[in-house]
Structure formats: C-alpha cells, structure tokens
Structure I
C-alpha cells in the first residue's frame, strides 16, 4: 500500500465519521464512495488470484443480503402506509 492510498483512506474515514456524527449526507456519501473505490483498487491484484467460485459466491451472498433488506424495508413501508391510512 502506498502512502497516498493510506492518506486517502484516512481522509475517507474522517469524512465518514464526521458525516455520521454531524448527520451530514454529502460527506458521508463522498467518503464512503471514495473509500470503497480505494478498497477495490487495492484489492484488485488479490481478486485476480482468487478462485472464480469464491468471487461468484461472495457476489451471490451480497445480492441475497441486499434483496432481503430491500424486502424488509418495503414491508415496513407498507405497514407504515397502512398505519397512516388508519389514522385518517
């Protein structure tokens, strides 16, 4: 890892922490995206050496978790709308 990547990582972490603490949207998003891209860039050489089935399994697991979270949030939204409708 280069000094430049380490400094960028520290800056991203700082943006994420400050953004979360002060409830700012933009610094949190920018820090998260820049940090994620930095991680992807630094892990690229290792990803090439990783067996293909591990990458496919990790992508499948990530997509399953995202799908479950999406469905849960959609259900919560529908319950909230039902509750709001009963208040009227």
Structure II
C-alpha cells in the first residue's frame, strides 16, 4: 500500500487541495490516492489570508463560498478583490 492510500475511503469522490509552497490536489482513482501539482493554483503569497482570497478568485463556476475565521484582514482583502472574482 502506497503511503496515503489508506485515506482513499475518506477522500471518496472529492478532490482535496493543499497549498504549501505549491498547490497539490489529492483524488482517488482505483482505490489509490493520486497526488498532483496544480500549477494554476500555486501562488507566491506568503500569508494564508492572501492565499485564501487568491484561491477564491480562481473559482470559475458559480459557487457558494463560506470563510470562517476571526481575522478581519481576510474580510478586508476579500472586499478589495471583489472585482477579481470570476463568477457571480
């Protein structure tokens, strides 16, 4: 068993994105966890709050997004980037 394949039942039919230096996606194919570098979602932002907004701006389909945090900086950065959202 490859490291991480035990997570296949938990991931199921979802795609999990993790951003650390680069953005990685994890999905399941034939009960194996497949890790892929997502260059289009990788960004150079150091702060997590800027990365959150960057990723939201990359969504190109209508979606409901919920951000739960106690950091008001995220709200201010999001409001400043409303013109950069790709969908309604």
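Since every read-out is calculated from the coordinates, none of them should be taken as a lab result. Quick caveat, the model's predicted, so the values are computed rather than measured. Cβ atoms are built from the backbone, for glycine too; each structure is taken alone.
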Checklist entry - Given that distance in nm of label points 7 Å out along Cα→Cβ at positions 12 and 76, derived from a single structure, equals 3.9, which label among I, II identifies that structure? => result II
Checklist entry - A value of 12.5 was derived for mean count of other Cβ atoms within 10 Å over residues 28-35; which structure in I, II was it taken from? => result II
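I have -0.64 for log10 I(q)/I(0) by the Debye sum over Cα atoms at q = 0.12 Å⁻¹, calculated from one of the structures I, II. Which structure is it? Provide the component values of the computation, followed by the final result.
Working: I: -0.64; II: -0.46.
Answer for the origin of the read-out: I.
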Item to check | If helix-only ellipticity at 222 nm (-39500 (n - 2.57) for each DSSP H run of 4 or more, over all residues; to 500) is computed and equals -7000, the structure in I, II | outcome: II
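Cα extents along the principal axes in Å, for residues 20-59 alone computed as 41, 19, 12: which structure among I, II?
I
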Checklist entry - For which of the structures I, II does the calculation of distance in nm of label points 7 Å out along Cα→Cβ at positions 4 and 68 return 2.6? => result II
